[in-house]
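Asker: Following this line, the structures themselves.
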Structure I
Amino acid sequence: MKTLSLKLEEGIFEETESIVAKLKKPRNRYINEAIDYYNKIQRRNLIEKKLKRESELVKIDSMEVLADFEILDYADYKK
């Protein structure tokens, strides 16, 4: 386990203290769980951005392939 010095805004600290008292949970455990949860959200956001970027890269090619298939399908239909 790593030791960390942390400066919190007064309002955030007070709210945290109030919540951990009601939950009867150690402040350290609460902060670890909060950071773990936030990391999961950020990982998802990074994956989403990566997928959007990669999707944009193949979008034009995909549309060209789709158009080619439509031409082939139309040609087969006319026969």
Structure II
Amino acid sequence: MTDEKPLELDARGLVCPMPLLKAKRALNAMEVGQRLQVLSTDQGSVRDFRVFAEQSGHILLASDEVDGVYRYLIQKS
């Protein structure tokens, strides 16, 4: 894994499917091994990002929620 700070995508206030679509677009522009941190307030994003990681082959390194903000750390594969 890289020591580089993850790219951050702020998708707070957006509803499904926009957080995931914006994350996909960001990941497409990244190099393998780079990390993307996504912030979202969409409750449905929990399932979306888990399933997306399983299907895409990208690695969901972390997923948590604090005060209604969901945070995902994804490593591009």
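Please treat every number below as a calculation from the coordinates, not as lab data. Keep in mind it's a predicted model, so treat the numbers as computed, not measured. Cβ atoms are built from the backbone, for glycine too; each structure is taken alone.
Asker: Taking Kirkwood radius over Cα pairs in Å for each of I, II, which is largest?
Answerer: Once Kirkwood radius over Cα pairs in Å is worked out for each structure, I has the highest.
Asker: To test your reading of the models, identify which of I, II gives 11.9 for mean count of other Cβ atoms within 10 Å over residues 16-23 when calculated. Display every interim value, and only then the final one.
Answerer: On the way: I: 11.9; II: 17.5.
Source structure: I.
Asker: Something else now. Could you tell me which structure in I, II was used to calculate helix-only ellipticity at 222 nm (-39500 (n - 2.57) for each DSSP H run of 4 or more, over all residues; to 500) as -30500? Don't skip to the end; give the middle numbers.
Answerer: Numbers: I: -30500; II: -9000.
For helix-only ellipticity at 222 nm (-39500 (n - 2.57) for each DSSP H run of 4 or more, over all residues; to 500), the value -30500 is produced by structure I.
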